[in-house]
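Every number in this text was worked out from the coordinates using simple rules, so none of it is lab data. These numbers come from a predicted model, not from an experiment. Cβ atoms are built from the backbone, for glycine too; each structure is taken alone.
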Structure 1
């Protein structure tokens, strides 16, 4: 079989798993209620990085999509040899009451298993979860990378408009129809516009007309169709506390029994935004710099000509800024890099 079709060689998946194999060889380091902790490390020692994938609609393979389109691969090629990924589970009926606290608690268990302090790399909604964690457990996070991450929902975006304009009962009914969970298939069908070929070209940042492009397109279609169900409690907390009430940015969010103050986050931060991102606009993604306690000299930022998915999957983004992020994670003088950003 041609090498560009390597991802079609896997047999049927077990129930609840993806039928698509990972790009980077890995093992499951830990089985938790909320996730499988994927260990993609090439060595057993050294500074670990944990990629906190978004738990919103699609599987964590967004972080390891394909060669040249993989966060894990780019970090490794940039010299970050110990890489882990949160592979979030699709919600079952028994998970319907899991909350944001449940995910923070399991994230804490995963980080203790890896060995703190870690470098946290939060993608989209994995970004605000990583930021909450860094504020709740500041000694356990060495550096923080936030990529296309919504935090201050007072800044206009498609996410903030959707949460603000839809009646609250719409979200309650979505949970009710799912028996206490939110169906990923229903969210994909009613809440997410089907990507066109041009959208996918923009996300992957490459021509898809050759044989390898056709394989990438087929893989993207399969990844997009494999949705995750979300616990109803978790989903409603995000909609109400984060998107509608903006509690993280306004300083009124409580996580694992303690109020969260973003000024408690003093670790070096790298913020990555997409100039063509209509999900989390660059102004929103970069505004986090003004909310945290990290000194300005230790905040690096980059804005790429990319849409939202292109930040995680785009060939051009991976060839340039993800290498810079890997270097920033390895560098002993993040302030120097921040000042030159």
Structure 2
């Protein structure tokens, strides 16, 4: 199957990219890592103004979705600019609440009516703790709500525990507190949570792809400026090969990403999960390769926290494992 973004989708991605280009996201990321969320919330306001926060929310709740292709386009742009916050988790939470409300769970229906319009309008950040993401919820200290899935139960957690250190300081992890309001129970919760986890993995893959693209672009620009033996290092064959290999990996991941986007709304759940897993492992590994290439070609300057490129290098490593490690994703692709 041949798939290509149409003109409207391409222009939407460019619009989000240009908008984020003027948002000073490195400053927002550094503030977010210190627990200061106002600059990051200002970036989210920009995303809301562009319609990004409404893409996973059904029209019945004030959104325009679910539109996974457009969400992938927007999240690639968000990854390019290292936007902080629970982007994948908020989208997955919207998918989860909408699915359970559609199954007739009364409390989930009330929660959907309460939270989904706020998510669509960018007025609420919601994070999600589920088996596919481990015991922690991302950025629970910044979120307006923490949803926790445990087996066949979905609950609205009453808060979160201490924030744990992460390889990426801007990805702040905390365990949801026990108790809280139960929203739904039963087999429908497990099925809806699995579908929401696929959306989270897909969104994470899009963020990883955007992160890797920025790493390659900035490293290529640096290689054209840094000189050694009187020549730009970008003229050396070994440097060209490293950058080319990193870019090829990212470009190979791109069609898998958008193929997975189509699968999320057009294929059975098991088939869609395989395609999402393929996109996730391809994008995650390609971004990680780009991060290692950037680190080496910058002469390990990525270890310097004051250097902005370190924000993308750290993020690429964290996104590689978020919502499905490479080994887990490969196992899903190969599962009968």
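Structural remarks
- Given 3.1 for distance in nm of label points 7 Å out along Cα→Cβ at positions 131 and 219, calculated: source structure among 1, 2: 1
- Computed -10000 for helix-only ellipticity at 222 nm (-39500 (n - 2.57) for each DSSP H run of 4 or more, over all residues; to 500) - originating structure among 1, 2: 1
- Look at relative contact order in percent (Cα under 8 Å, 6 or more apart) for each of 1, 2: the largest one is in 1.
- Source structure (of 1, 2) for Cα Rg over 2.2 N^0.38 Å, for residues 59-146 alone, computed value 1.13: 1
- Computing distance in nm of label points 7 Å out along Cα→Cβ at positions 91 and 115 across structures 1, 2 gives 1.8 for structure 2.
- Calculating Cα Rg over 2.2 N^0.38 Å for structures 1, 2 picks out 2 as the one with the greatest value.
- Label whose coordinates, when distance in nm of label points 7 Å out along Cα→Cβ at positions 251 and 323 is calculated, return 4.2 (choices 1, 2): 1
- Mean count of other Cβ atoms within 10 Å over residues 211-218 - structure with the largest value, from 1, 2: 2
- Computed 1.6 for distance in nm of label points 7 Å out along Cα→Cβ at positions 99 and 275 - originating structure among 1, 2: 2
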